[in-house]
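Each structure below is given as structure tokens.
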Structure 1
């Protein structure tokens, strides 16, 4: 009986050792064969076609101009697409010019042209195509441009001062439009012009000691200026046959028609006549004033034809 129990104990111990070895092998096998698992996620994006718009310079400025003067389409305006990806049609519009007080002039006095100094098209209040395109940017050329050239005519009678205009440019491409605005600027200077209604005064035929009443009129007209003008005047001696003359002061002038030979003696130096031409404006673009002349022929003046040059100047 004692030997039998020992054999059983030895068998149980052997079985336990065998079981433990198997468990260890199984544990080692699990550790050696463990791995990393992964899976993929697919990202998606749709890149739409679009165009952007940037105007340069943001403050285009014309050189100072006087009324009736023109800038012949030389001011460059650049339309830039930074970072878009579609070709765009370049469109343009504008506003009326606004100046000091309530002074304005029309949007169409600004022109745009596709080349510097080229034939211009009047700017309008609504968008029109310039016929130009802005090329599509890409990953290599990320910024593309197109240019127009602006010109300006300042209407007669436009008051002096600083004027501004909003010019909008728009890029139209497949998925819509983008736009931006720039502010154009011009300084209108004060000026007066002069046109005389006659280039000749004819006093007819006079005998020595005779006079011609101060009523032969010259009309001084300012068409298109924007400033009141003081009228200055001077003259020369009358030149006749040979070395014969009549003194400059024998010509008289006045601001109104006279029924006799009376007024202020003309001199050989430019002096104020006391006459003023009012300032033209956007409504009344032409203003006038008159000077009246008379002549006295000194006794003993030799017969013949005499001429005198009279200079009339508008000063503003």
Structure 2
């Protein structure tokens, strides 16, 4: 599968951000909590190729932080929440690849969840933010993204979702239809299609969950300055957008240290890693995969 075929699939998975919250809110009668999350990832070095020629190598580090807090509900059936998130990719370029050193996103978020009846629910989210390479947080890096999802509870164990997502910074797919599933197919086992990981999980005990997942890291970032001006065989990369995509398979665990604190770990393999300057028809793609590790903390207030 090449990069042009993969990008729509990874963007579709990214837009399933709202499916898991829909299922969780519909099923959880308790008062929503404020949740803070941090995570870090490292994926090893791999060679890159551009237009059929070697283009250096890169290893990837990621740090992300997210805060989500409930707001005063509009009614018994309509809940609001606000959030803030940061993601920073560090591209450790040791072979002269035409890549920025950092890809960063800062977003605010306003979400509304409405339960229409016992089976149907709606979720809408608006996320204004800035997405830039190497700290170029200019007006060109500003973007508005969002989603609108409807979910249907087929039964107490099966939820289906469908909707639309948009991203004003994306050149190739600014609007995209999406679908998703959350299925508790046997006791303590759940199959989920959602962001950032889709797969199968097993609730091994009251505190421990084990999982096998397909994990996605994607984003679009404004590039103000060409990271490798004058490099032969490439167009100018000044004043454009870089689409980053990484797909990994992993085995992981989530452990509830307390009722408030959860630690997570994943160990896996990064199958594909690409940076696509779509406007300029130039992409960098990893020739091979690399091992990957991800660690995270989540705290409920």
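Tabulated values for the structure
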{"read-out": "Source structure (of 1, 2) for distance in nm of label points 7 Å out along Cα→Cβ at positions 43 and 59, computed value 1.5", "value": "2"}
{"read-out": "Answer label among 1, 2 for the case where P(r) over Cα pairs in 10 Å bins from 0, in percent, calculated from the coordinates, equals 5, 17, 14, 11, 10, 9, 7, 5, 4, 3, 3, 3, 2, 2, 2, 1, 1, 1, 0, 0", "value": "1"}
{"read-out": "Which of 1, 2 leads on FRET efficiency 1/(1 + (r/R0)^6) of positions 107 and 283 (r between Cβ atoms, R0 = 30 Å, to 0.05), largest value", "value": "1"}
{"read-out": "Test item: mean count of other Cβ atoms within 10 Å over residues 131-138 calculated as 18.8, pick one of 1, 2", "value": "2"}
{"read-out": "Top of 1, 2 by distance in nm of label points 7 Å out along Cα→Cβ at positions 155 and 235, largest first", "value": "2"}
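No lab work stands behind these numbers, since they all come straight from the coordinates. What you see is a predicted model, and the numbers here were worked out from it, not measured in a lab. Cβ atoms are built from the backbone, for glycine too; each structure is taken alone.
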